[in-house]
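Just so it is clear, none of the values below were taken in a lab; they were calculated from the coordinates. All of these numbers come straight from a predicted model, not from anything done at the bench. Cβ atoms are built from the backbone, for glycine too; each structure is taken alone.
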Structure P
Amino acid sequence: MKLSFPIYRLKRQAKLLAREQNIALHLALDKVAQSEGFRSWSHLSDSQPQCVSVSALLAACKPGELVLLAARPGHGKTLLALDVLAEAIKTGRNAYFFTLEYNRDDLLAREESGIQIDTSDGICADHVTRTLRDVPEGAVAAIDYLQLLDQKREFPPLSDQVDVLKRLAKARGITILALSQIDRRFEAIASALPGFDDIRLPNPVDLSLISKACFLHDGRARLETQAA
């Protein structure tokens, strides 16, 4: 069944609908899917070619790595991160989602699946470190999103927090996915997919600390690795 809009735009519609009607995101996604002739969002999603294999992305993100998941707003980075965490649960690994964007009601269905959700206002690298200090090796965590971690003046600079997260991942043998925004100037150029040069950095960050990133745009994806 052909969709009326690309899937990333339907996700954006669902996010707006959730805010307008004050309903959980998973309910808004189901409503949008039903307007397209599907029973639910999962039914719609399963019918579409995957822009990136969730299992392949999880396999590519090794324990001990800090990995970026980067896209412009509305292109599916949050939902992809949650799908990766759900896949981690299926393989017997612990999964954690730290978000400064969503509230717990939006993510109720995900929490019921076993993902541990943290919507604290104080999310930063130190908070993540305290939360994950005793997690078993192989756990997977996602942070939504990188550019919000230093929004409070009392928090360390973003560059310092990235270093803390990198060291946490390596020391604990866990995978940390840091969701990241892409600079809006990317949409004015002809590139098919963004890259490291397109990451939005309102404050300086040493991107050499990040060895790997998955870039999304218009339903397409690319995994890019930087030389150590």
Structure Q
Amino acid sequence: MKYPKELNREDLFPSPIWFADEPELIKPVNKICDKHIKRAKKNFAKGIKDRNKLWKINTDKNTVYHSDNIAVDPQLKDLVAYVVATSENLLNEMGFNINAFKVSLTEMWVQEFAKDGGGHHILHTHWNGHISGFLFLKGSEKTSGPMFQDPRHGSLMNLLPEKDPTKITYARHEVFYKPKPGRVMFFPSYMPHLYTVDMGIEPFRFIHWNVQAIPKQLD
């Protein structure tokens, strides 16, 4: 039996992650988000106080200060427009025919992790969405950051050991990213992701959003 000298390869079912650095957003967007984080901290204050009284402690450890929907803030209309336009372009780039759909931002919020550390997110996806993303406003090598997991459940069921965990190969099932203020990330909403436990060494703040392609109404 003769074997081919070289095999052709096609990479099927890829899961893209896009990112870009927009440092000019850091100062103005942080300033706008200060009021939303201040309001979130006020909303969380009673719960933290009650917990601390029960446990006889004095800390905001393990808290994630989560704002209301900031997409309605008129000061963020340019950011909203950027997110929607970019998401539409990315869906087209992925090969989807969205002519009969309207690409809309369904939710956007800002979060800041506890000053005393412990803030994190468990592994999750965003249901009923198509493109999700982040804008990092505060963060560094010393803070929490996102981890993405292979969305193919069949692959996770049959994992073999990696030869070199420092390289991103077909054997890799999770990838960690360190946040960089001003960095924007977009990814399909089906991508499982989490945020690692923050140690409370430096401030960590980011904006998160979800975009959905909604069928247009028939005339």
Structure R
Amino acid sequence: MFDESLGDLLPLAIGIAISPIPIIACILILFSPKARVNGPLFLLGWVVGIAAVTTVALVVTDSTGAADSPAGGSSIADLVTLIVGLAAIALGIRQWRSRPAPSEEAKLPAWMSAISGFSPGRALAFGVLLSALNPKNLVFAVAAGVAIDSAVAGGGNALAMEVLFVVLASLSIAIPVVYTLVGGESARRTLDGWRAWLTAHNAAVMAVLFVVIGAKLLGEGLDGFV
């Protein structure tokens, strides 16, 4: 059961972790004067946001009995998974269409210019908002909540699986933060290279990610109807 649950949760956690815009935002925070305080606080906010959305999805799924399959039929969880898969594919197509032309320079959102001046409180709140209100994270965290509830119905441990999911989904933010704290100037040079690459390829990375994981979810949802 654990292996099967991990197989369901791992792609969703990777889908959240591989988020170019949040990673770039984290790197910019780590380049700010208050990096050693704001970096860990941003990470804490990110963890809280992912955990909150996943918990809400899990509680709603459990309270509505969405993961309970009638004899010989599909469950509400199958329908939710199907819808989430379609939504992810649609978002992937949208990202692909929005990518810059080869001759154009990729631009970051205008709000990123304010990151260097964040207070510790704003860094914490920004981490929560960027993780919990990101449409991609919402899609994958909801799917994770449904997957965890389905696994619990088969004897799995909800807390252990949610903790594992949140940890995996937070690695892409935790690694730069820890690297900066222990790596000094060499870490800064490396992270600047990451920032430049992610800025240039943000749309393409997101498009591929959405379509691949969306196709997986779509297949899982369809399995419940055949």
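Comparing distance in nm of label points 7 Å out along Cα→Cβ at positions 130 and 170 across structures P, Q, R, the highest figure is found for Q.
When helix-only ellipticity at 222 nm (-39500 (n - 2.57) for each DSSP H run of 4 or more, over all residues; to 500) is calculated, the result is -8000; to which of the structures P, Q, R does this value belong? It was calculated from structure Q. Taking relative contact order in percent (Cα under 8 Å, 6 or more apart) as the criterion, the top-ranked structure out of P, Q, R is R, with the highest value.
A value of 1.01 for Rg/Rh (Cα atoms, Kirkwood Rh), calculated from one of P, Q, R, originates in structure R.
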